[in-house]
Structure P
Amino acid sequence: MNFLKQLVTLRWLTGRTAVIAVPFLWLTFAFLIPFLIVMRISFTEADAGGNPFGTLMTLVDGVITLKIKIANYLFIAQDDLYVLTYLSSLKFAAITTVLCLIIGYPFAYFMARSRSTVRPVLMMMVMLPFWTSFLLRIYAWKGILANNGILNHILMSMGVITEPLHLMNTQFSLIIGMVYAYLPFMILPLYANLVKMDGRFLEAAADLGATPVQTFWRITVPLSKSGIIAGSMLVFIPAVGEYVIPELLGGPETLMIGHVLWDEFFTNNDWPMASSVTVVVILLILVPMAIFNKYKAEQEARR
């Protein structure tokens, strides 16, 4: 009997626990441990040799001294450059998220309502850009938006404009590039949510006299809220720390935190300061997510 109990316990440990433990172990080694290392560096001071791993604790004559440097965080809070850069990153990420939602929702809705034989082709159209290098796709936009690029050439040949439009290295080019790069991350969660929606709700709304617009806003949008939230998170979170697109398509007015991080790490070689900037970026993303998850859990508990 005891052997059977041990066997059942062992099966539970190797089955259910393994399924749960593997993702947690992956998150621990891929996110938590690197984050703790970066946080440790942010509270230390680089030595004369440039070693970023300063000493937090010292033991002298049996006395442990804990030395935590918060000057970097105070400097970030007081320096206008960092504050404006954080706000600029949040602004461009929010604009990108909203535009991706406006563009991606109709496309995802069309995919979900199309015939089952057509859906794989539409899905392939969404995923096709991933088959090409990310850098090549962004460089392609440089050729499109440059002063002597394809777009200006077409507009001038049609007589719409008489001189080239300055589109590169502006907020317009940055937003275009970010929306193009992150649009699939909005469409796919929305499609996955909309395709599972029960069509009987729409039929019931039509039978009760609701117009198509009323049905969309009162039935379709509320039922697809989880897809909207998932897509918005998938777009907003990486867009905040984006580096490549602002570097290639942006200009002086589009400074984002990713560029500041690069300068601190590789130009100034100031790892403690760069780590402090990184920690603040992560907190700016994780704190709202934690508040939202708590609010969502409370709503589920009330039901």
Structure Q
Amino acid sequence: MNSQLQPIQIPSRLEQDYEELTAIVERYAQLEGVTATAWPALSFFRADAPNDRSCALYEPCLGLLLQGNKHVLVGEERLEQEYGHYLINSIDVPVTAQVVRASVQEPCLCITLRLDPIRIGEWLSEVKLSRPTSATARGIALSPVGAEVLDPLLRLARLLDTPQDLPLLAPLIERELIYRLLTGEQGARLAQIATAGGQGQQIARAIQWLRQHFNKPLRIAELAGMVNMSPSSLHHHFRQITAMSPLQYQKVLRLHEARRLLLTQGCDVATAAHRVGYESPSQFSREYSRQHGAPPLRDVMRLRAIGNVACEELDATV
């Protein structure tokens, strides 16, 4: 009696690599939240359940979602990060992030690699961008992951099991990843921040000043002069890259830091408001409510009640 064999379904190489990387991240990220690794630029994130919105400052990074779903709010724009997509960020930008799908059986898992703008700049003289553009692009975006990005990420994660190899091999893999990103569809997005004398780099300098002086009065004309731009050009290109005006950017920095102070340092509302640069506690409370969805004390009590002290330092990368 003849029997017809059923064809064997062999997972693609990309799927196999994805599964292996997911297993590595889950093995190292045993606890919820951000897990640092032996390689400082590499970190993992885990959530076992959907959570409330948390605030963070995203530094230049590559972030690949391995399981679950996340929403990232940048200004008024919402990015929906799903399986098979990585987030690429070329600029320091305050965001509100929320895990919307996760469970103990299938936690939300992410791998993040912090990118060094200096190393990106070193590549620019050697790389021909696949999609050069003269327009100022948004500093943060999503892309579908391919083998050219997934393979080096997996090789970097594997090195965690042989830490003696990290100092020699990890920098080489990072360099390869930067090359792959620059020659991929997001290359121009990264390059604009590292191009000497370019508008992206001028905006990066403005952002650096705002991060260091977020609790000081903001005078647009003075800031524009510091970065050699006109006030109108600064405002236009700043919004193009960050989805916010400089004043909105400063406000979000202030309100994120105020939430952290209230949650982790036990400040009262008036003290937190003063420390982040507000002269009027009532104005602070109004703007805090618009940003976080509830007045300061109610927001803090709600977060403590659900055990979600999820507000990171202003220089945190998630």
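Where a number appears in this text, it was derived from the coordinates with a stated rule and is not lab data. Source: prediction; values computed, not measured. Cβ atoms are built from the backbone, for glycine too; each structure is taken alone.
Summary table below
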read-out: Origin of the value 0.15, where FRET efficiency 1/(1 + (r/R0)^6) of positions 27 and 235 (r between Cβ atoms, R0 = 35 Å, to 0.05) was derived from one of P, Q; value: Q
read-out: Test item: Rg and Dmax of the Cα atoms in Å calculated as 21.2, 89, pick one of P, Q; value: Q
read-out: Top of P, Q by distance in nm of label points 7 Å out along Cα→Cβ at positions 19 and 139, largest first; value: P
read-out: Winner on Cα Rg over 2.2 N^0.38 Å, for residues 67-122 alone once structures P, Q are ranked, highest first; value: P
read-out: Source structure (of P, Q) for Cα extents along the principal axes in Å, for residues 115-154 alone, computed value 31, 22, 19; value: Q
read-out: Identity of the structure behind -21500 (criterion: helix-only ellipticity at 222 nm (-39500 (n - 2.57) for each DSSP H run of 4 or more, over all residues; to 500), calculated), options P, Q; value: P
read-out: Relative contact order in percent (Cα under 8 Å, 6 or more apart) - structure with the largest value, from P, Q; value: P
